[in-house]
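Only the coordinates and a few stated rules stand behind these numbers; no lab work does. Only a predicted model underlies this, so the values are computations on that prediction, with no experimental measurement involved. Cβ atoms are built from the backbone, for glycine too; each structure is taken alone.
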Structure P
Amino acid sequence: MPQKVFITGASSGIGADLARHYASRGATLGLAARRAEQLQALADSLTTEVCVYVLDVTDSAALTSAAEHFVHRHGAPDIVIANAGVSAGTRSDRAEDLTALARIMQTNVLGLAATLQAFVAPMRARGSGSLVGIASVAGFRGLAGAGAYCASKSAAITWLESLRLELHGSGVDVLTICPGFVATPLTAGNRNPMPFLLDAPEAAKRIALAIAAKKRLAIIPWQMRMVFFVLRRMPNWLYDRLFARAPRKTRNTSD
């Protein structure tokens, strides 16, 4: 039986390629994003049933309304992917960058939480489904010039872990996906090296495989798992020496 999949941040990058991946398997899709024209163009290109929701994930009322519409029309989804995210280079000593910090936290943490929360009740009532949060390997250690983004992804990882414990035994799985570097508009302005860079279609394929395997925590690609292992165990004095002068992300916001 075809799956029902709801994806935020679906107008470009990983979200759009996840939509294409699931559409190719006949899934019924709910696609949400802010950019109406791009989102509709994607929906029109897919040969499966698609519900389009033009919204910002920081608007929890709009997310609730979209979730209610999708569930009323198709029933509880099998998979919900909270993929919407923004990034910016920030400086902690710049007061004006607090605005960027607020926007990043609202989207990457509160938006993710609101997306998944909107579907908890119908999925728990059915007793099955996967709630998926797209975090990042950037959430495991802080990077100079990316404090807001790293903090948001760290918070997302921890929130997802808490949700997983809360839903333990309900039949609803909570999965945390931590991609490394993926060639999307989000990383286009990066000046720092991006080892093991994946293109978005390949990243989407690997994410979908991790979701199908119901991995509680998936770090993609596998090489990044080795990087994670080393960095998490690196003593702070050595980490500081190696990364304090690393190239920093450009100070502008994109998504």
Structure Q
Amino acid sequence: MKKYEMINYYQEGLISIVELNCASKHNYLNKQMLSEISDIFDEISKSSSHCVILKASKECKMFSSGHSIKDFKDIFGDPLGESSNFRSVINQIKNFSKPIISVVNGGVYGGAFELVLLTDIVIATPDCLFAITPANFTLAYPLEGIKSMLSIIGVHHLKEMLYTASSINCHKAMEYGIVNHIVDKEESLEFAKRIAITICEKSPLYIELVKVEIDVLLSCGEVSPHLRKKIERMRQEVYESQDYQEGIKAFCEKRKPNFMGV
């Protein structure tokens, strides 16, 4: 397993754990951090892992302060456009086939907010604050980013967050549909692991299909013929799989199924 400078990455059984680990810079999303996130998720996609937990390391007081704004001063034009490192990582997370559980603490600001919003399940600690901050820097946020946020957050709540760059606490974030659970920091990783273990007990074929179906409906509403064919092909693969037969057989035999992803 490759070593990384700004991220701790390790595997526990079928669970991959990714820890942002740059406490001195509040896990800012600079070029190196984004590159390491991309490399790690590429590595996980090829691994036997069935689920990912994304969090900050114990030494970090916040999940992430977002973009390194200082990096933008040397960029002429759009620093958040389709060709940027940030948008590349966002697209990678958005299209990642395995479930991602994010465990967030302290603060989730700017680009980190969109990153977390694209994960599948969000667990926040009681001290966590969320803010979308481009208004503070007059950063023209990409249409795709706002579209992703709008698929989760109600339009009036999102407008207030974008217009004011004001932070909201974890309870307000739960009200907005951003957070699934609020858990004390000391217990948050174990809480996430319990959810991950439950997910890993299910067929990965089923999980991947449902994830794609939800993402397609959120992203476009109207399903194109191409996407519909892709989803129907995935559905057929599920019904033709050994996991499907095992699920039915285990239920009839009143035992826990042993899914293999085939």
Structure R
Amino acid sequence: MSEIAERPFGLAHEEAGEGVPVILIHGFPHDHTLWTAQLTALEGHCRVIAPDLRGFGASVATPPYTIDRYADDIVALMDRLLIERAVIGGLSMGGYVAFSMWRRHRARFRGLMLVDTKSGADGDEVKKRRMQQIEIAQREGMAVLAPRLIDTAVSARTRERHPDVAERVLAMMTRQPVDGVVGALQAMLRRADSTPTLKTIDVPTLIIVGQEDVATPVDEARKMHDAIAGSTLEIIEGAGHLSNLERPAAVNHVMSEFIGRLIYA
């Protein structure tokens, strides 16, 4: 696995393996270490790249922050790495970025993996909650905000049986820069409804969702599966919103099978 690299334009990333490029986009408020288990498990099958989005991890915190800007940053990284097409995977907010990439740069896709995400825009209740989170982050910092996010980040089962996983998630969220976190919250508030986008997706698509995901529930995943022709839906038992961290072996297995079908099709 390579050391993390920071490119001149500011988007840091980690990569491992060779072959078909697979780009994994983290959610909110995370960084590339969300995908550590996938970097290790998939490197024998493909070239796995996990970036830090603008304002997260080792990437610079430079406004403006929009979902489209995040999408264009990923494409700029692909250009610098001389990647023409890749399998694009996104978890939660990373899924929103993947939808934007599809609308703006669909020729760059070899496949799509949507992990614990949804296509719809925020409703009024979620918008209100994001505004409150902006206020908390700006006034009190991530040491106060991050613990308030943990209950929706990982399932109650994981918090009880694998507290070390919850502790890793909490540490990851706490270390994110406030400017980047606030920028991402504002970007999600303004994001487009991607539901009309679903019917346009015509590359192989894998949809993964934790059975106990309360942030983007199974019903949301089923709606995407029904709308994306030929897509595959995998429900991960015993996992919540961060299914790839809570049940890494299960998620690695379905991702490996999906990527393998692309490679050998």
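Source structure of the calculated read-out (distance in nm of label points 7 Å out along Cα→Cβ at positions 15 and 199, 1.1) within P, Q, R: Q.
Assign the value 7, 33, 40, 18, 1, 0, calculated as P(r) over Cα pairs in 10 Å bins from 0, in percent, to the correct structure from P, Q, R. It traces back to R.
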